[in-house]
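Every number here is computed from the coordinates shown, using simple stated rules; none is lab data. Quick caveat, the model's predicted, so the values are computed rather than measured. Cβ atoms are built from the backbone, for glycine too; each structure is taken alone.
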Structure I
Amino acid sequence: MPDKSVLIVDDEPAIREMIAVALEMADYRYLEAGDSREAHSLIIDNKPDLILLDWMLPGVSGIEFARRLKRDDATAEIPIIMLTAKTEEDNKVQGLEVGADDYITKPFSPRELVARLKAVLRRTSIKGVETPVEVDSLYLDPISHRVTSNEVPLSMGPTEFKLLQFFMTHQERVYTRGQLLDQVWGGNVYVEERTVDVHIRRLRKALSPSHDHLVQTVRGTGYRFSTKAG
């Protein structure tokens with residue numbers, strides 16, 4: 001993916017240099033920022049394809065910066081991978097809840113970083129079915145990347161869009177978390193199954209109040225997209 005650009009946001013020059021070397025060897029273009037303010041300027045001017053964002057930044061923290069980016073329509077669809085020394089599960093979930101697409105704990109190897117970066121870019125590049133699909137006044141158009149509920153536009157992240165697209169084109173069948181990881185995340189072995197639950201919650205929130213009931217939990221198995229009562 002030589003045409004892809006990545007913004008590295010970290011206040012430690014040594015970390016930025018290590019990541020930059022790894023990205024260069026993998027044939028990615030990159031930009032660097034030491035704090036959120038500098039990063040925001042680069043994002044507006046360059047619109048990178050992905051952001052590698054450190055949790056602990058001077059001034060506005062990485063987690064708060066990620067939250068702001070996901071609330072802004074101009075930047076909401078740029079995928080974010082959080083970089084942090086925090087290992088507690090609650091912190092991982094917090095990072096995913098604000099909109100991050102993945103989470104890498106320091107120290108990490110350049111090989112792991114590139115593999116996970118490729119996986120995020122692969123799953124946030126909408127592929128596959130390009131025909132619009134409609135279910136009970138819920139309408140998804142893969143070409144324009146728009147979703148409407150009763151003709152009202154909905155806002156959701158790229159992973160939620162891909163998840164909804166898969167569900168709407170594979171109705172009435174139960175999928176385990178592992179199967180959803182394979183189908184939607186591209187079989188990325190680094191993504192934990194609990195990540196699926198986080199994105200399901202975000203998808204339901206985006207579909208609420210009219211269509212959240214279509215995404216059903218099948219206890220002990222996984223999830224199903226259905227117009228029938230669970």
Structure II
Amino acid sequence: MTESYYPDVRALHLFSEMADEHFEALMRVSYVQTFPPQIEMITEGDSSDFLHIVLSGAVEQFCTWNGRETIMSTIRPISTFILAATIKDAPYLMSARTLEKSRIALIPSQDVRAVFDADGQFARAIVTELAQCYRSVVKAQKDIKLRTSLERLANYLLRQQRYSGGGQGFDLPIEKRRLALLLGMTPENLSRAFKALQAYGVTVDGAGVHIRDREDLERFAKPSALIDDYSS
């Protein structure tokens with residue numbers, strides 16, 4: 001990895017407090033690779049050889065079983081992914097593919113584990129990141145198990161409106177087929193759910209969404225910080 005990438009990686013919470021010599025040691029054994037769109041970078045069940053950092057582009061994590069597929073999350077710059085498998089030296093539980101042309105940094109897992117043992121600040125940052133990931137998984141499980149598909153879609157739209165700056169109109173960040181998989185729905189159910197939300201002031205035109213009355217939609221969706229706030 002060239003030194004031009006160092007500041008962006010160093011700015012991540014995972015690497016921000018570790019000793020300079022340990023950070024530089026990891027960077028020396030790392031490399032950056034550019035992947036075209038729709039390339040499967042890792043496959044669930046394979047050994048976790050690298051910690052990945054998305055420097056540009058977007059990566060989708062997904063799982064398959066018995067001919068079915070579901071989307072777990074979308075990773076955007078600048079973020080790490082597959083940290084738990086790296087630390088445990090365990091097989092990947094998810095596959096990952098690029099959604100667009102993406103630049104990915106790869107740090108050998110064995111080197112990450114060696115620095116984890118040697119650098120207390122790095123170890124604490126890893127524990128914090130894994131704790132955040134665990135809390136996000138719990139919130140996602142609560143969303144799936146406690147809400148109907150219509151409630152999940154309504155709360156997803158409220159979150160996306162907030163992420164987009166709070167205006168009435170915004171664009172979906174992923175295509176509708178992928179959104180259906182992310183929310184545990186079929187494309188047909190998603191289409192019916194969008195139509196059902198028209199009663200709460202939601203209109204959709206392609207990827208564009210318009211929420212006429214956020215308060216009306218919130219009364220139906222009942223958003224909760226214990227489910228919908230992924231920042232804590």
Structure III
Amino acid sequence: MRVFLVFIGALLFSIQTQAGDLKIIDKPIDFGKKRVELTKEYIKNHYGLDVKDITMNPKIIVLHWTAVPTLEGSFDRLKPELLLTDRKDIAAAGALNVSSHFLVDKDGSIYRLMPDNYMARHTIGLNYYAIGIENVGGKGDKSEDLTQAQVEANVYLVRYLKKKYPEIELLIGHYEYGRMKKTKYWLEKDDNYFTQKNDPGDIFMKAVRSRVVDLGLKDTSEF
């Protein structure tokens with residue numbers, strides 16, 4: 001019995017140490033006046049809102065994968081202000097590049113790409129209320145290859161964000177976002193602007209959710 005308790009104590013210490021070692025590293029994407037104006041334009045065209053700035057009151061956390069195998073490759077796709085020319089699937093919806101608030105590497109390193117209360121373009125229909133967390137990986141945009149270190153980092157971030165923004169109510173995976181269409185959070189005016197998503201995988205979402213149950217965050221099964 002004593003050996004068992006020592007083992008459990010060591011395991012808990014290990015988990016606490018891992019969480020304690022995590023930190024958020026600033027690695028800003030290009031976010032100058034041009035991107036701000038493009039964001040305002042996106043908000044007006046897609047949500048029908050004429051805003052003075054691009055700050056938001058977060059209600060949702062959306063987890064993603066980048067479908068790119070490296071940190072720098074993932075960062076390079078999010079960094080420019082203008083949408084890359086190979087994103088023909090969403091080009092008609094505006095020149096604003098896709099972005100995310102955080103990027104998590106395979107080893108669990110967390111990078112903050114932009115202010116977490118600025119609107120980013122990462123989830124159709126929900127951007128105005130959602131903080132995006134991108135995870136390096138997702139081979140072929142299908143393979144669930146995210147790591148345990150990324151699970152730990154996402155758990156850390158979800159807890160950090162819920163503490164910072166107590167009004168956050170939901171935690172969803174990008175592949176679940178279509179289920180939000182009939183909720184109060186969905187603002188998209190163009191019914192044809194929609195893409196099918198697989199990220200960040202059901203296994204990853206279950207792993208993260210199981211570790212943050214105490215936060216009382218809703219998921220799409222409630223809609």
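Looking at distance in nm of label points 7 Å out along Cα→Cβ at positions 30 and 110 over structures I, II, III, structure III comes out largest. Among candidates I, II, III, the computation of relative contact order in percent (Cα under 8 Å, 6 or more apart) that gave 13 used structure I.
Taking mean count of other Cβ atoms within 10 Å over residues 150-157 as the criterion, the top structure among I, II, III is III, with the largest value.
Taking distance in nm of label points 7 Å out along Cα→Cβ at positions 94 and 174 as the criterion, the largest value within structures I, II, III is that of I.
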